[in-house]
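So, here come the structures, one by one.
Please treat every number below as a calculation from the coordinates, not as lab data. This one's a predicted model, so the numbers in the text were calculated from it and none came from an experiment. Cβ atoms are built from the backbone, for glycine too; each structure is taken alone.
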Structure I
Amino acid sequence: MSVAARLRDVPAALSRHYRAERLRLFETLLSSVPKPWRLLEIDGNPQFWANRGYGDIDGVDITVLNIKHVPSPCANIHDHLGDATAMPEFADGSFDVVYSNSVIEHLGTWAAQRKMANEVHRVAKRYFIQTPNRNFPMEPHYMVPYFQFMPPSIKRMILLRFQPGHYGTKAVDLDGTNAAIDEIQLLSKHQMQELFPGARILAERFLGLNKSWMALGGWSPAEITAAQRAD
């Protein structure tokens, strides 16, 4: 592998590392939930949960909600077509846990983000919602420093000319560029607290800076502290 290829793989490797650390914390918290339990993942892959060993387990029921169908390999892991901002098919408190990883920043508007947060509060007894920190210097989708604070005209120029990061390839023309710019709306800690009042907001840190936020609701402070220590 060339030096350039190795350098391009660094952000992906860091992302995998943090996702694994985050998942360890989440699964430690999940282990404190008595069975039988129901889990809703917003935007994911049923195969992921099967690979984690949750397939065909008594007392475990997982629903994976996406805007497109994603086949499931197991009877207790359900593929569900739906919209995270409006889930009338699920009754209040339907799920013991709702899990979402790097999704809420892709909803395009604050109004849509608030709708998703309201639905999470409604259907979940506990929740674990993660999103990148708006104020972290490196924008995580395009890997351009402070891209999130640039004027739309500068963003368009960068995306059309360089197609940076693992998300820039979606912006291959003007329409795609405008759609990509509109889609991603990163959130600050204050905004996460506003969306998830009463939640414990934890930070993922990189080089002393807050890289992303995790809103944890429904678990006691003692359970969260114990999970952090175990992690």
Structure II
Amino acid sequence: MSIGDMNMADLIGLLLGFAFTIFIFSYILGDNYLFRLVTHIFIGAAAGYASIVTLYNVILPQLVFPFLDGSRDELFLAVSLLIPSILLLAKISPRTSKLGNPAVAILVGIGAAAAIGGAIFGAVFPQTSAAIVSFETNNFINGAILLVGTLSTLVYFQFGVRQAKTQPAKTTQIVKVIGWIGKIFIAVTFGALFAGVYVAALTALIERFHFLWTFIKEYVLPALLG
């Protein structure tokens, strides 16, 4: 397909994709206005998308529609949500910011509870269950490695020390050794995570180079060669 056979929307999208990719790669030469322009467009598009999603999935169904045609229970829930929302807007002005503190406290409390619950039910319990299952299936080596890694990592992040009356506080030798083993597991984990991020970034880079080559080969060269 040549450029002349494409409709206007596809053509504009293709040209913008090509131009934005070149602008992003221009960062290799240093920070410049083209790179900043593209990053600002991406951030603006992401902010606009998040705003639209919030409007149609939260504000309208939770705060607007119940007042129009909702039941009494839905109306009561909408009012209970509307009051903290209005108080949260009071944080805009320093004079009225104290009115928004209760709403902020509710948000922080819910966020902390969700984070703790996610850590317990999404990490601690599954990790414990995986260690138990590893021993139950007679896979002793894997289970032992998993158990040692978990316990030594937890020990590495403990900051309790022993303090004598005539000596400064210090960590016991056994805790230092176990913490050093946990440090090795942490380093291996971070290395694996970095490798995953690097592979993902490399995959995106290869895809962009393939897009540029395809664009030049299928559209630019035919146009230049007539």
Structure III
Amino acid sequence: MAYKLLVVEDDKDIREIIKDYFTDENKSQVFNVTEAENGTKALEIISENEFNLIFLDVMLPGLDGFSICRKIREKQDVPVIFISARTMEEDVLLGFETGCDDYVTKPFNLATLYAKSVALISRSQGMVVDKYLSFGNIKVDKEKALVMCDGKWQQFSPKEFDLLVYFMEHKDMVLSRERLLNAVWGSDLDVYDRVVDDHIRKLRKLLGKNGKMIKTVPTKGYKITDK
């Protein structure tokens, strides 16, 4: 059965890119995609249909995404992912306060967005029980994209968050730079090994004393380990 996705986005090109990717029959899970170019149209569609997931832009004509999300939460618990060019921490936190399940900043990686979507729907339908990852003194809330270090929740930038999740899902495994690039940035992006190194330096700094668990493996890559 295909999942039903509503994409609320005023940029036609972005809507089409998402629709093409999510309706690809070669994917493990195909989506039926409905589009809305503004908040008023989106609320009309939502009132007449049921969806498994909603992508919601923040900056829309008329009602903004935050207002739409509040209205959605008054009536239903459908998973909502904000996809927005507004990257300030206060905007991200406001998104979660209004009831979103995830906040993805533009430009975004389609493969990562797809993986997040399938995982979020699975959790919402009770197919996945635990939304947390834990390793040492680090705990990750994958649903809200938050990281707890030594008892304090933090908001990481999207790439550092995705890197950390990938490390924690592959703990004690040596991960090459190429593998990390493909997993976090996507193989279609023109990025280089140095990008991985720069983001890992930032990730170690964000993790504080826990950053030492991300080890450099000479000539091979990186791994996260407490050994």
Q) With mean count of other Cβ atoms within 10 Å over residues 37-44 derived from the coordinates and found to be 12.4, which of I, II, III does the value describe? A) II
Q: Assign the value 18.1, 57, calculated as Rg and Dmax of the Cα atoms in Å, to the correct structure from I, II, III.
A: III
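Using mean count of other Cβ atoms within 10 Å over residues 45-52, single out the structure from I, II, III with the greatest value.
On the way: I: 16.6; II: 10.1; III: 13.6.
Comparing I, II, III by mean count of other Cβ atoms within 10 Å over residues 45-52, the maximum is at I.
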